[in-house]
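The data blocks that follow each hold one structure.
Only the coordinates and a few stated rules stand behind these numbers; no lab work does. Keep in mind it's a predicted model, so treat the numbers as computed, not measured. Cβ atoms are built from the backbone, for glycine too; each structure is taken alone.
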Structure I
Amino acid sequence: MPDREFTDWHTHLYLPEHIGPVWTDRGTELVGRPGFGPADVGEHTQVMAAAGVNRFALVGLQIHHIGMMVPNDYIGEHFAANRERALGIGSVDPTQPDAAAELRRAVERWGLQGVKLSPPYQGFHPHSDEAYAVYRTAADLGIFMMFHQASVFVPNGFHEFASPSLLDKVARDFRGTKIMLAHFGKPWMNECVELMMKNRNVYADVSTLNVKPWQLYTGLRLAIEGHVTDRLLFGSDFPSFEPRTAADQFLEIAELNMPLPIPREVVEDILYNRPFDLLVKP
């Protein structure tokens, strides 16, 4: 169990009307458990306080073709009320013609510090012209880019765009921009670690792997051997997981009786020692 306050780098905020039928109607069927419950401002505030989360990232997500459209203004308003302890991460869908303009508007209006993108959910190739228009805007604004570059559960997702290795060109072309991969690039943690080893501007969070101990163990061993654990971040993916429960499960990986263990100090360092200025300019 966490013995002190911690930072949650991956929490969602939305109203029921923002998330669309794939999440509301098929979420439990597809992931095997209720995972897409309330995540409005009141619920988020209550859960973070009860869990002992002292700092959190507020993550938006817009996926036009499945009807998930969390307004950047909704993220921005809660971020503005919690600026001293929150990161504001908006979202745009590069498949939409106004994506770059909306990103600029939202950042200039609210001071958001990052943008969430998801090639396998949104359905775009990471090297496409429309994607690069968004990347250039993010670089010009001085914000970081968070990618869901991992597997997806929706039947009409695009795994051909999911490989972490597809972000190597992006990391090279935008050396001055920090890039964060959500979910450790699961199940391709090896690709994610290799990407991090090659590109010092690439980071990853470990959200959702708290219930996938073999993937978490494997990813952490690869990260230890690749000397990149200093760029791993803890996240719960709230409301899919309650943050304290996720943190408990994350710490338990150090208790596995394995020939090559995960040292307790490594997981505690990831959980407790990741200031926001890793990705955000002070």
Structure II
Amino acid sequence: MATRHPRIIAQLSVGDRLSIRSLCVAMTTIDSSWTARHATDSFWRLYINNRDGAMIHSAHGDHPITPGRIHIIPGWVAYSCINKQDIGHFYIHFDVVGIPPALIRQVFDRPFELPADMVRDKAFLSFCQAMEDGQTSSASMLCRCKSLLYWAFTDLLAQLPNDKAKLCDQAMASQQAVQPAVRYIDEHYNSTIGNADLAAMCHMSEDYFIRRFRECVGQTPAQYVQERRISEAAKQLIYTQNSIDQIAHDTGFGNRFYFSRVFNKHYDMGPAAYRRRQRI
């Protein structure tokens, strides 16, 4: 008797290209020293405060951090922040993997406050309470954190204007043509990467691949490689105690002098100054 297979009604075509990686999850108390001027980072931030008094400023205006509400600052958004009093401050730093930096800058160009959602917000507050109670190292807490981030990011996508949501969907779909190259760069950014090898992965000629990559990703392969290296180097400056020489070597720059020159071009400051700047 022949086996009958279920008919597929619909199927997602994005595979596992879009994912979220948490970098730092913490609770602290911020005071009037919690300030930043024209800060920019490649990673994203999620904030929940328990009192009024803190504000984010971007090119789109002032964004008061409403107590109990979720606020997200996307990667690459330039912002300043001020605070007037002691405030309980929960934050997550995270990466959104699978959306090219050029698209992030175009679509997610400002801080967001998520609309109130009683179930989601209660789940976040429950997570904060569990952290306060000392539950900071269990596997279940890590899974809860990741699921909450996906929940918040899903609600953020739903908040996008129609034109930007459509642009994001179209860009994600078109990226499939060069996805093998993007994935390889993401996993081997600190190695020597040649266009000929990347083109072969995508079954394209080298010239056509470079042109198609730029159409899909918004950058040339060389620009994308350099941005991935800079992004990873910036996170190592914040989250590790590695020397600048070591970070330059580990991220594929070879030496600190070339690394510092490229880093300064991206962040308008050197690696040492970036490391000293407040990051919560």
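Thinking of I, II, which structure, once volume of the Cα convex hull per residue in Å³, for residues 169-232 alone is computed, gives back 67? It traces back to I. A value of -14000 for helix-only ellipticity at 222 nm (-39500 (n - 2.57) for each DSSP H run of 4 or more, over all residues; to 500), calculated from one of I, II, originates in structure II. Here percent of Cα pairs over 23 Å apart was derived from just one of the structures I, II, and that gives 60; the source is II. Sorting I, II by mean count of other Cβ atoms within 10 Å over residues 129-136 from high to low puts I first, with the largest value. Mean projected area of the Cα convex hull in nm², for residues 81-216 alone computed as 8.7: which structure among I, II? This figure was derived from I.
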